[in-house]
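Please find the structures below.
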Structure 1
């Protein structure tokens with residue numbers, strides 16, 4: 001499997017969790033209690049799968065090669081835009097975590113903050129993934145040198161075959177399946 005296909009497949013897993021986030025937020029609006037433990041698990045998924053595992057590969061491998069090889073053609077705007085959106089997402093997750101802690105301590109008013117930050121993250125990532133899948137990744141495939149794509153494919157293969165990364169991937173795919181079964 002090549003670099004881009006790996007990233008797109010990971011996006012599919014992330015999009016499944018974004019749908020769960022939306023279902024949870026709708027349930028909260030309808031008066032249901034905040035499923036604290038599930039949202040804590042979702043934050044764990046976001047930080048360790050979506051961000052560290054997935055965004056880490058984008059930022060440390062693909063985007064670096066795009067910046068070094070394609071800046072003359074497209075400038076650094078598209079890659080910098082994706083990096084900024086990664087940081088925005090991290091901000092939503094930090095604020096969601098703060099709101100969940102306040103809720104756990106008895107503050108009912110923070111329900112609005114839970115919804116705002118969860119949906120802010122979900123909406124940002126839906127658009128972000130669309131841009132990467134349909135524009136940035138396709139541009140990279142068409143314009144990076146064949147040698148660069150081959151190098152990335154080797155790096156991604158090595159990354160994917162690392163035992164720690166295999167365990168990470170399996171753990172979070174199981175979580176996605178559990179959340180889908182519960183909420184979808």
Structure 2
């Protein structure tokens with residue numbers, strides 16, 4: 001699966017601390033790509049967490065229970081998998097391979113643990129890794145409070161985890177700072193247009 005042959009899609013791995021705007025950015029990125037004639041697919045991860053209001057099974061995530069998730073691990077059905085905040089998340093190997101073989105670029109929304117697994121499995125020639133970080137931990141705390149989904153205790157825990165996530169940013173090919181949404185989307189588009197670039201450090 002690590003073949004980077006002509007006509008084959010490329011895998012873009014995107015990671016960020018919780019609340020850094022990763023999901024909104026990646027969806028806007030793919031929408032802008034489609035509008036300009038690009039072809040990219042957003043990978044739908046498997047998870048053991050419960051659906052949030054408005055989420056649809058098979059669209060936002062594939063929602064499965066622990067038993068099913070463990071069966072999939074044993075069967076080798078995941079390209080990568082990790083446990084985050086006590087819930088399991090994984091990327092389906094077969095559907096990812098299907099889209100890449102058809103020439104579509106695939107965007108994976110995964111954490112640093114998963115990014116390590118993917119890069120180790122596929123190699124850097126087939127993968128572009130991108131870390132999205134907030135301007136500061138203070139700004140991240142404000143965003144978490146403003147979205148109104150977490151208790152103070154949960155926010156404190158997420159900020160602690162965010163520090164750990166950010167400590168792994170230097171493992172990625174590129175780092176995009178989300179201090180301005182439109183500028184961050186444009187930085188992602190630049191990486192799509194030139195996916196073979198060497199690590200350019202911080203963008204946006």
Structure 3
């Protein structure tokens with residue numbers, strides 16, 4: 001069973017894998033999922049994990065010396081990431097093995113590439129794609145649909161894992177569901193953009 005400390009506020013619809021460790025003041029919102037061997041520690045300040053955000057296998061979340069860790073809604077913090085005392089906007093994807101350091105602020109709809117390193121205090125505007133060490137904006141692109149779809153994928157997977165179904169992504173029914181979600185998200189983005 002997962003270790004969930006007494007100061008953790010866990011929404012009843014959130015999924016926490018039995019191997020995860022959550023210590024200190026941590027808030028996990030609706031539909032969020034915490035996956036295999038995640039470690040999150042907030043000995044001071046706080047960690048906030050937004051609605052429908054997924055924290056994937058072996059990720060590490062920690063507060064900074066002077067900064068909390070705030071992760072927006074519909075984000076994917078992928079395998080082996082280090083998220084340390086930073087703020088991540090809504091609808092972001094942080095790639096495998098990326099490191100985001102203290103005081104970084106990442107705008108909405110961003111993709112941070114795998115193995116990127118964002119040094120302390122880096123500010124990334126919304127709709128950016130960031131690569132490298134140190135991380136630099138390489139392109140501007142609205143990643144709303146792609147990133148929300150990835151978060152939806154993990155939300156559905158968490159529902160399946162809670163029922164001990166470990167093959168939820170298999171078969172034509174799931175593919176059709178994903179296509180419907182792409183269409184829904186694109187229509188949502190078009191409405192937001194007024195197109």
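Only the coordinates and a few stated rules stand behind these numbers; no lab work does. This is a predicted model, so every value here is computed, not measured. Cβ atoms are built from the backbone, for glycine too; each structure is taken alone.
Observations on the structure shown:
- Read-out helix-only ellipticity at 222 nm (-39500 (n - 2.57) for each DSSP H run of 4 or more, over all residues; to 500), computed value -12500, structure in 1, 2, 3: 2
- Answer label among 1, 2, 3 for the case where distance in nm of label points 7 Å out along Cα→Cβ at positions 81 and 105, calculated from the coordinates, equals 1.9: 3
- Relative contact order in percent (Cα under 8 Å, 6 or more apart) - structure with the largest value, from 1, 2, 3: 1
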